[in-house]
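Down below are the structures I want you to see.
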Structure I
Amino acid sequence: MSAGATNDPGVAAAAAHAVELVPAGAKVGLGSGRAASAFIAELGARRRRGFSVVGVPTSEASAALARSFGIPLIEITEDVELDLIVDGADEVTPTLDLVKGLGAAFVRERIVTAAARRQVILVGPEKLVPALFTTGGFPVEVIPLAGGLATRHLKALGAVPTVRLEGGAPLRSVNGNLIFDCAVAAPMADGGAVRALQAAVRAIPGVVDTGLFLGTAERVLVGYGDGRVEVLTRPGHP
């Protein structure tokens, strides 16, 4: 199996569908994780057949995979606007609000998403939830100096933060920061309450960003084991 390929037929089907959304000559944000890797592999296969495209990776792993397929990489300069970013998610609500961040690349994913006209998300049906925090909490990236302060403020907001570990030591993001995984007491179906929580967390000194992507996805491609792909669009989008 080639790099980036997946044994999950649903993810493979969603990735193949996403490639069809990429126009020739496009500038594409390359997300991180299993679904995004499957998309990069599909895009790379098309590139090897002569399709013109350039990418902006959201992680070192995505960059290495793109290079292995010969996808040229560019930086986001003042004049660069991406046509779309294709990425995965950990939870998707009926209104297409997202939790992302199990791969710890969500700050870079936020930046690349902000530079793109469209965000397309690839998931399996197990990622669809009736409300955010149905299967878990949300991650927060914090500058190390602010770790104690952020912990206190997050607890005051009702979250239970835990520093993410790797090999028994605190995991450092690609930006050199800590990742706090924040548990919450119950799922939150109220979009307004989730947005208020997002704003309060972002206002904590030393917090870089959260894994809450609210109102950013234009569409979600849900890949099923039988090869079907369901297309979900955010309310107000065709």
Structure II
Amino acid sequence: MTTAAETINHLLKKYQHRFEPVIDFNPFSEKIIPLDFTSANTSLTAPIIDNTQVFTQYIEETLSAKKARYGIGGYMEERTVYARSIHFNTQDGEPPRLHLGVDIWGPAGTPIYAFMDGTVHSFAFNDHFGDYGATIILSHTLENITFFSLYGHLSLKNLEGLQPGKFIKKGNHFCDFGTPEDNGHWPPHLHLQLITSMEGNEGDYPGVAKISEKEIWLQKIPDANLILNWI
């Protein structure tokens, strides 16, 4: 039986040649490199992760050393960095460590564009340490199938004047990478996540889950890499 995520993955592959870039990037003259936030990256130590300023400097220096404009990665990645926030820790049981979206790391203020037409489903300022910070969720339709895209760690100014149902045209600049003060106290980046059903959520949706539940989330979270075919 085909899952909802598999159906949307198929549609994204079918239409990806029509998608607009999510960020400004020239693959012929610029570099984007994978960044590893799993336990395999032994250079990313606790003192770095626990200090937002030092963590930001680590990202900047890593990109600079590779002469890269952006870093990218994270879909279904088992990450250790969430131990920095009580938002992702539990008193008992398994803490969430499975990253559900794709992260693009770069400077605060980096413009973000709509990859296809959509409407604003909801938005919120999820202002907890380690959370999304400013967040916008769009609704999209392909072949009468509705799905959603979540943009987390944005600039707080991006929420001004928004309302549910507002139309966002393909290619339009509608939000930006936020500063740590606006983005949940992370180094500047975009958390881009596709979702099959909002399940009653507004302005928020889990972006990190339990590793033991990976197969469940694979059925609900399409691969956001499929809209980044320009990389």
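Could you tell me which structure in I, II was used to calculate Kirkwood radius over Cα pairs in Å, for residues 40-79 alone as 11.2?
II
Have a look at I, II and say which one yields 21.6 for mean count of other Cβ atoms within 10 Å over residues 128-135, as calculated.
The correct label is II.
To which of I, II does the computed value -4000 (helix-only ellipticity at 222 nm (-39500 (n - 2.57) for each DSSP H run of 4 or more, over all residues; to 500)) belong?
Corresponding structure: II.
Quick check on the output: 13.9 is mean count of other Cβ atoms within 10 Å over residues 160-167, derived from one of I, II. Which one produced it? Present the calculation step by step, with values, prior to reporting the outcome.
Numbers: I: 13.9; II: 10.5.
Only structure I yields this read-out.
Tell me which structure, out of I, II, gives 2.1 once distance in nm of label points 7 Å out along Cα→Cβ at positions 16 and 168 is calculated.
II
Only the coordinates and a few stated rules stand behind these numbers; no lab work does. Keep in mind that what you see is a predicted model, and the values were worked out from it rather than measured. Cβ atoms are built from the backbone, for glycine too; each structure is taken alone.
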